[in-house]
Structure 1
Amino acid sequence: MRRPGGNWSVGRIDKAENYQTVLYEVDMLRFSCSRIIKPPDGAKEADVWAYLESFLVHYRNLLDFFGKAPRKDGTDLSITEPHAIWSTDAGTESRRPPEEIVEKLRAVGESLWNKYENGTKRDDTISRYLQHCTTYRLSPKHWYPIEMMKEIEEILAPLEQSLPEFKPATTSHLIERDRFLGGNSVSTHSGPSGRLG
């Protein structure tokens, strides 16, 4: 992680299969929601804002997977193209749910995508809340993570049950602070001390 001169990098867990990308989104969604509902001891309001933004990013990504038509360039993972998730190469083909279940997941996903992300039907989409600096962000918006989780759980649980377990956030370890921060390393923070922690 640490590089010469005090420079260091952070990355997400590596993923070997497409289905792991989707399950990573599910796991991070649940993790973010848990931290909004029960922030760690010593958390500030800004911690909840950061977890809220993480929650919304992962929620939106899953709505796109379940409920939005993929782009034509072929790079989007989508429930409408289940062969990319339940594939021979990944060893998941035999676990693919029946077509009527896949269609139900898509239909519920599309309904939720229309509720939270369809910019032709509403101005207060998740994307507009998260996007670059615009006048839309002056409009107050309140989110209800517990309700949103109840709504999406109907499609998350069947998906998870049809795939091998992949929960990197749930099973992640505590940070080794000295290793993570490079001991007494100087951070990129430009405040008075110039150090994290």
Structure 2
Amino acid sequence: MNRRQDKILEKSPGRRKDPVTKYKKIALAAFIAISLALGLYYFYPIKKIPGNIIIDNIVVLKSKHQLWAYSQGRLIAIYKISIGKNPVGNKEYEGDQKTPEGIYKIDSKNPHSDFHKNLGISYPNEEDIRNSRQLGKPPGGDIKLHGLKNGQEYLGKFQRWMDWTNGCIALTNDEMDELYDHTPVGTRIEIRK
């Protein structure tokens, strides 16, 4: 056969196109679409809290992986969060990798944390101590609201895709900056199931 006959055969209705080429094109289109979606997710800017707002109440909903920040009874911001690696249930003792549940206070601010910045949570309270003693174990402590581990800032919003802390509550660094700047020591924080 000559080239002309080859072209006629390629154009004939009974001739199939190479299925591998078709799947490669579909895979490439899917890869591009997923890459664009992930890029949009990663770089989409957070809504900034106005400069004069003071956060006076924080509610953490562990089951929804959300932190709600309030000022004078008004909801100001909702953040997606990561929590302890063992996410279900109340913290019972040191090392159980659970995030505590209860009512606490923000008791400290650390701008030079190993996890970007942090706001200390007043865990354990008297009930937490009593419960851990009944188990014959220490209650633990050092529970924080914090950003990403220093050197891992590149994770950004992808840190939300799994629970990875030892019991703390994690946000992105940009979100932590916002919350840190607007939340004074003494702010009430309620952590719910």
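Nothing in this text is a laboratory measurement; each read-out follows from the coordinates by a stated rule. All figures in this text were calculated on a predicted structure; none of them were measured in a lab. Cβ atoms are built from the backbone, for glycine too; each structure is taken alone.
Assign the value 17.0, calculated as mean count of other Cβ atoms within 10 Å over residues 89-96, to the correct structure from 1, 2. Checking each candidate, the match is 2.
Can you spot which of 1, 2 the value 9, 29, 26, 12, 7, 6, 6, 4, 1, 0 was calculated from, given it is P(r) over Cα pairs in 10 Å bins from 0, in percent? Label of the originating structure: 2. For the read-out FRET efficiency 1/(1 + (r/R0)^6) of positions 25 and 161 (r between Cβ atoms, R0 = 30 Å, to 0.05), a value of 1.00 was computed from one structure; give its label from 1, 2. The structure behind it is 1. Out of 1, 2, which structure matches -14500 when helix-only ellipticity at 222 nm (-39500 (n - 2.57) for each DSSP H run of 4 or more, over all residues; to 500) is calculated? Only one of 1, 2 returns -14500 for helix-only ellipticity at 222 nm (-39500 (n - 2.57) for each DSSP H run of 4 or more, over all residues; to 500), namely 1. Using the calculated result 41, 29, 24 for Cα extents along the principal axes in Å, for residues 57-136 alone, pick out the matching structure from 1, 2. Source structure for this number: 2.
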